[in-house]
Every structure is written in structure tokens, then in C-alpha cells.
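Please find the structures below.
Quick note: the coordinates plus some simple rules give every number you see, no bench work behind them. Because the structure is a prediction, the values reported are computed rather than measured. Cβ atoms are built from the backbone, for glycine too; each structure is taken alone.
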Structure P
Amino acid sequence: MSAELTATRRDATLILTMSNPGKRNALDPAMAAAAIETLATAEREDAIRAVVLTGADGFFCSGGNLNQLMARRSQPKGEQAASIDALHGWIEALRDCPKPVIAAVEGGAAGAGFSLALACDLIVAADSAQFLMAYIGVGLTPDGGGSWFLGQSLPRQLASEILLDGKPVSAARLQQFGIVNRVVPDGSALDAALAWAEQLAGRSPNAVERIKGLLRDAPGNSLTTHFAAEKDNFIESLHHRDAQEGITAFFEKRAPHYR
């Protein structure tokens with residue numbers, strides 16, 4: 001069987017499953033292309049309110065295929081550049097998706113697989129899950145935004161340790177630093193992520209999209225610029241139909257029902 005990314009639905013949640021049997025779901029350009037197309041469709045479909053990214057057969061993703069990488073050493077550099085561009089397009093699609101995206105990690109997330117998890121809004125990980133940036137072990141440097149995400153999220157010393165040591169980091173340790181949101185018993189990461197996605201699906205789609213945009217833009221904004229963005233988003237949200245429903249539901253002591 002070849003590498004593929006499958007898309008299934010559970011109520012308002014889109015489930016994207018990476019699958020590459022026998023290779024711990026190592027990445028393939030076809031998977032990236034499918035993910036970008038599927039996420040673009042999900043963005044346009046109002047019935048989809050949340051996305052969960054996971055891996056098949058009890059493992060999230062082992063990252064790049066070293067056999068393919070070795071073969072590309074004898075090919076023009078543009079061959080590998082195109083593959084990295086495809087991965088980066090996938091990362092950007094996850095970051096830009098207006099719906100909340102949750103990574104459900106069992107087994108491990110290595111290399112670009114770790115980057116894919118970091119690109120999600122939230123991470124639910126099994127207790128024994130390991131996270132690994134092992135590029136240094138084979139004389140390579142990160143792709144998929146791994147060094148950017150870790151550099152933004154962690155103290156420099158810890159990010160340096162993860163990238164320069166190249167050793168596995170437990171879900172529990174990453175939870176201490178706020179990268180992993182929830183650690184759950186082995187075998188239950190997907191169920192926990194789906195339950196969380198169901199809760200988020202009941203939130204205002206307008207507010208979710210705007211909050212994601214504010215968080216995405218915050219690292220590059222000055223506080224003054226961000227004040228202006230928050231003001232604009234708050235006013236637009238106040239005059240959106242979701243705020244009408246949300247405030248009315250609060251006064252009526254009932255759950256809001258967003259369209």
C-alpha cells in the first residue's frame with residue numbers, strides 16, 4: 001500500500017489521517033497535496049467546524065522518508081525544493097485554516113511529523129508519545145517550520161536542546177512548557193481530540209476564525225498594531241449575527257446555536 005491521507009467526517013469534525021503502512025506514516029508529496037486540497041474544501045464548507053489531524057496504526061508521523069532523501073542526493077536540488085515547498089504549503093494550510101485544528105498524537109511525531117503537530121492549534125498526546133527532531137543525527141536541518149515553532153514557543157535553551165541533541169522528548173515534558181495541551185492514556189488520543197473538537201464546533205465560527213487570525217499575526221505585530229487589530233475584530237464581531245445569538249443565549253440561560 002502507498003502513502004495516503006484519508007479524510008472522514010464525524011458530525012461537524014473533519015478527520016485527516018496520515019497513512020504509510022510499514023513506514024510509520026512517513027510523509028509523501030501526495031499526502032501534502034491531498035491535505036492542502038482537503039483543507040481548502042473544509043474552509044469553504046460551513047458544516048465543518050473543526051479538524052483533527054492524526055496518524056494510522058497507532059503512530060502519528062515519522063517525518064521524511066530517508067530512502068527518498070538519499071535518492072534525491074543524486075538529483076537536481078530543485079527536486080527536494082519542490083518536496084519541501086509542498087510540506088510548507090501543508091503547514092501554511094493548517095495555520096491558515098479558519099477552523100480549529102487539533103493534532104491527536106499516538107506513538108510518536110518525528111521531524112516534519114513534529115512540525116505538523118506544532119502547526120495545529122491544539123495538541124492532544126498519548127501518555128507514551130514521543131516528540132523528536134532528529135535532523136541533527138543524520139546531518140540535516142529542520143524543515144516544516146520546526147525551528148520557527150520551537151523558537152517561538154520555548155526558551156532558547158530548551159529549543160536548542162531539542163534541535164541540537166535530537167533526542168526524544170516526552171509528551172509530559174512538552175505539556176509542562178505549554179506545547180502539548182492534554183496528555184491522555186495510550187490509545188485514547190483520537191477520542192479525546194474528537195471530544196474536544198465537538199466542543200469547539202459549538203463555538204461561534206466567526207469568533208474562532210478571528211481569534212485564530214489574531215494569534216497568527218501577533219508575533220509580527222507591535223502592541224500598537226495589535227491593539228488596532230483587536231479593536232477592529234471586536235467591533236466586527238459585535239455586529240455579527242453570532243454575537244446576537246451568543247448574547248441572547250446568555251441572557252436566556254441556554255446554549256447558543258450558531259449557524
Structure Q
Amino acid sequence: MQRYFIDPGQIDGGAVVLLGEDARHLAAVMRARAGEKFIACDGSGRECLAEIVNIESGRVEGRIVSERASEAEMAWRVEVAQSLPKGDKLETVIQKGTEAGASAFLPFLSQRTVVQYDARKEAKRLERWRKIAKEAAEQAHRGIVPEVGEVASWKALLARFGGYDRVLLCYEEEGRSGAGLRPELETFARRPREGADPASRPSLLVVVGPEGGFDEAEARQAEAAGAVCVGLGRRILRTETAALVALAAIGYESGEMGEARHV
């Protein structure tokens with residue numbers, strides 16, 4: 001069944017409306033007809049099953065049959081900060097990372113970033129990245145569309161570390177020494193959350209470097225800002241692979257694969 005993320009204002013009482021590209025996709029590409037059903041998500045975790053009652057050019061109207069809260073989100077809120085990689089690798093990180101459960105993506109520039117950043121092209125690229133996140137969220141039956149932030153400087157990224165319960169910097173030197181991700185996740189799962197809102201999800205930021213990784217100075221700066229340097233095993237991973245490996249490990253430890261969920 002087709003799923004679409006829409007603006008909350010497109011859900012009114014017992015009715016929902018698809019507009020623009022979503023409406024054209026359902027009507028022209030999927031050849032939907034009155035009486036058929038689709039799912040509309042408002043991006044905050046609310047899902048509505050709707051029955052089509054009217055189809056017009058660029059507009060599909062539906063009657064809400066039922067509503068429910070999404071059950072597709074991870075127990076922990078995990079965001080990925082990814083140093084800009086070459087080519088279309090960030091698109092892969094966003095697409096696959098969305099499928100794996102990431103809540104947001106924060107592109108940034110670091111010492112060994114190879115890409116020549118062009119601010120004039122950013123708006124167009126950011127629009128494409130966000131479209132990829134939306135389409136991947138629909139495909140993966142997510143309850144939210146992950147946020148994709150504007151490209152930030154290393155200094156600006158460091159300043160954000162205090163907003164998370166834990167920041168994990170993927171650093172290959174830690175992998176060589178055997179200081180892996182697993183012990184940190186086990187500790188994180190057991191930590192007390194005194195004073196925390198019971199309704200809020202624990203938050204993690206996974207920070208991944210560019211093709212050449214982080215230099216030692218950056219690792220020390222990250223630690224000073226509150227991050228923990230972790231390895232992802234003894235093998236050297238491509239930059240577009242690292243975040244996905246970390247997300248899989250986090251998903252397992254948080255109970256994503258069927259164990260009790262740690263909150």
C-alpha cells in the first residue's frame with residue numbers, strides 16, 4: 001500500500017488531501033481509483049489509513065478510515081553527522097541510513113574533506129538530499145522523515161555535542177586498539193536517566209569522517225567537546241559504510257532486532 005508524508009494541515013477532521021507530486025504519483029503512476037486506500041503520515045509519527053473519494057488534477061481526496069501511531073521508529077533517537085564525501089556517497093548514506101532508522105543527518109566539513117564545497121550549489125543539493133530522505137522514509141514505512149541539515153563547519157558541529165545524551169566519534173585508531181562501539185552502547189543502555197522526560201527518547205549522535213578519516217587533533221577536539229571515540233571493528237570501512245554499520249549495531253543494542261527495548 002502506498003504511503004505519503006504530507007503537511008499536517010492536509011489532514012482535517014476525517015479527511016486527508018494529497019497534493020502536487022504525491023497526488024500525481026498515486027493517480028497517474030499507481031493508477032489508483034476511488035475506493036482504493038493509501039496511508040498518509042504527518043511526519044510526527046501519526047499514520048492515517050484513507051480511502052480515496054475523489055481524484056482531480058494534482059489533488060486526491062481521501063476519507064480517513066483509521067489512525068494509529070507509527071511503530072517503525074527506533075527506541076533511541078540516532079542522528080548521523082557525516083563529513084562530506086566525494087560524489088553521490090552522501091545520497092547513499094541518507095537513503096540507507098533512513099532505512100536503518102536514523103532520525104537526522106548533519107553534513108559537515110572537516111580537515112580531510114576532499115570535496116570542494118560550493119555554497120552556491122547547496123540549496124539545490126539540500127533539496128535533493130531531503131527528497132531522498134522522504135522517499136526512503138516512505139519506502140521503509142517510517143513514521144517520520146529524517147531531517148537533513150545544512151552543511152556545517154567542524155567548529156559548529158562541535159558546539160552541538162552538548163545537545164545529545166551521547167556523542168560517538170567513529171575513529172579508526174580506536175578500532176585498531178580494540179576500543180570498540182559495543183562497550184559504549186552497553187553502558188549507554190544501562191545508564192540512569194534521572195530527571196529525563198519519560199516520553200523522550202535517549203539521543204545519540206554518530207560522527208563519521210571523510211574518506212581520509214579524522215586526524216588526531218580533531219579526535220582530541222571532539223573528546224574535549226564531550227564525544228567518545230569508538231572503533232567499528234578492525235577493518236577499515238568506507239566512509240559511506242561506517243554510519244550504516246554503527247546504525248545496525250545501535251539498532252541491535254536498543255532492541256530493534258526483537259529484544260527488550262532500552263529506553
Structure R
Amino acid sequence: MNKLKDKYVLITGASSGIGEALAFDLAQQQAIPVLVARRETKLSQVSRKIEEMYAIKPIIYPIDITDRDEWQKGIDSILRECGKIDVLINNAGIGYFETFDRIDWESIENMIRLNIDALFFTSYYLLPELMKQPVAHIVNIGSQAGKIATPKSAVYSATKASVISFSNALRMELEGKVSVTSVNIGPVETSFFDTADPKGGYRKSVAKYMLDPTDVAKHITKSLFTNKREINLPYWMHIGSKMYQNFPRIMETILKPTFKKK
């Protein structure tokens with residue numbers, strides 16, 4: 001029996017990268033993707049391809065989820081159209097790599113609004129609806145940066161550490177009602193780096209370690225409606241984060257040359 005058939009899965013940041021890959025993988029599993037992002041043209045393109053490939057018509061909502069009033073109206077509209085949401089994937093996020101003394105305040109606010117505020121609000125507003133379903137799941141896209149903070153990512157790392165902590169607490173609060181999984185990933189080959197690293201230096205230095213968004217999406221889809229606590233990719237970076245938690249000073253010394261590549 002296909003556990004995802006006819007399930008409504010809301011994905012934020014769905015116009016590219018991991019969000020787009022999730023939309024295709026979920027449609028292949030006969031779920032109905034509800035795609036949310038700012039770029040209507042790109043959402044429409046993704047929707048058309050999915051419908052052609054899988055005869056599944058995604059629901060698209062072009063909206064800025066950091067605009068709380070508009071996003072609240074958007075969620076209400078989604079619920080009216082779909083009747084329910086079975087899975088929420090908080091995928092939208094942004095990063096800017098710069099030292100804290102040089103980064104502009106607007107970039108800091110952008111990261112906080114999207115990576116934390118919008119994720120919290122979306123979860124908060126949809127939670128009563130999710131709890132009505134026989135099975136439901138919240139997936140929060142965190143980062144290995146939330147476990148190992150590095151130079152030029154003080155704010156980004158802090159936002160992702162918040163996502164991980166939020167997921168851990170929410171999982172315990174919702175035990176037996178809604179599953180909660182955090183996805184803590186290293187660098188992924190997506191347009192994220194167009195903003196985070198516009199000069200391309202860091203992207204080039206980690207190119208051989210880049211994850212494929214399609215592979216990340218498959219791990220997430222496989223975990224839905226399970227009690228999976230965390231998805232940590234790549235595995236070697238997960239081991240590194242555990243070592244960092246136990247031996248932070250030693251690991252910072254060893255990894256210092258790598259950290260400086262950013």
C-alpha cells in the first residue's frame with residue numbers, strides 16, 4: 001500500500017533545489033505537492049513538468065512567506081482548496097556568508113525572517129490542521145551548520161541551530177500525534193550559493209563534497225510517516241559534528257584550514 005498516495009504535502013521554497021526535487025519525488029509516489037515560493041513562473045514550470053511526467057497536478061501558491069499577513073491568508077486559501085494538509089516541509093531558507101562585523105543588517109534580518117520566523121509561524125498556524133489527520137509529519141530543513149558553526153556564518157549557523165532545537169522540542173511535544181524530523185545537510189548543489197557565496201570561492205572549494213538535491217529529496221520522502229528523528233547528510237559530516245560536540249577545541253584546531261575556505 002502506498003502510504004503517500006493522495007496525501008497533500010506542502011513544501012516551502014519549492015521552485016528550485018531540494019524543494020523542486022521533493023515535488024518530483026513526491027508526485028512519483030502519487031502524493032499531491034502543494035508548492036509555495038515567490039517565483040510564479042518557476043512554480044508553473046515545475047507544475048507542468050510534474051503533470052506531464054506523473055499525471056499529478058500540483059497546487060501552486062506564489063507568495064512571500066515572510067509577509068506574515070499575506071502568508072496567513074495564503075495558508076487559509078490552501079486549506080480551503082485542499083481540505084487538509086498531511087505533511088509540512090519547511091524547506092525555504094537563505095544564507096549570506098560574511099563575517100559578523102561586515103555583514104549588512106538587512107541580510108541578517110532576511111535570514112532571521114525566513115529561516116526562523118517564517119518556519120515557526122508556518123508550523124504554528126498549520127499544526128491544528130495537521131493534528132486532525134490520522135498521520136501527519138513536519139519536516140524542517142536544518143543544516144550541519146547548525147551543529148558546527150564556522151566563520152562567516154555566525155547568523156546562518158545560529159538560525160539553523162534554532163531549527164534543530166525547535167524540531168527536537170516539538171518532536172517530544174507532539175509524540176504520538178505528529179512526527180517531526182530535522183534534515184541536517186552539508187552543502188547541496190543548489191542556487192542557495194548564488195546568494196550565500198556570490199563570488200563562488202567557497203562553492204568551488206567544496207564542489208567535490210556537494211550533495212545532489214535529488215538524493216536528499218529521496219531520503220526525506222522515504223522518512224515520511226515514520227518516527228525518523230534526524231536525517232544527517234553526508235554521513236561523514238554527521239560523524240564530524242558528533243566529534244565536534246565532544247571535542248570542540250580540538251576539532252576547531254584540526255578543521256581551521258577548512259573553515260577558512262569560506
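Compare mean count of other Cβ atoms within 10 Å over residues 30-37 across structures P, Q, R and report the one with the greatest value.
With respect to mean count of other Cβ atoms within 10 Å over residues 30-37, the highest-scoring structure among P, Q, R is R.
For FRET efficiency 1/(1 + (r/R0)^6) of positions 70 and 126 (r between Cβ atoms, R0 = 30 Å, to 0.05), find whichever of P, Q, R sits highest and give me its label.
R
A value of 18, 14, 11 was derived for semi-axes √(5λ) of the Cα gyration tensor in Å, for residues 118-165 alone; which structure in P, Q, R was it taken from?
P
Can you say which of P, Q, R returns 18.0 when mean count of other Cβ atoms within 10 Å over residues 46-53 is computed?
The correct label is Q.
Computing FRET efficiency 1/(1 + (r/R0)^6) of positions 54 and 182 (r between Cβ atoms, R0 = 25 Å, to 0.05) for each of P, Q, R, which one ends up highest?
If we compare FRET efficiency 1/(1 + (r/R0)^6) of positions 54 and 182 (r between Cβ atoms, R0 = 25 Å, to 0.05) over P, Q, R, the biggest value is for P.
To which of P, Q, R does the computed value 4.4 (distance in nm of label points 7 Å out along Cα→Cβ at positions 78 and 102) belong?
P
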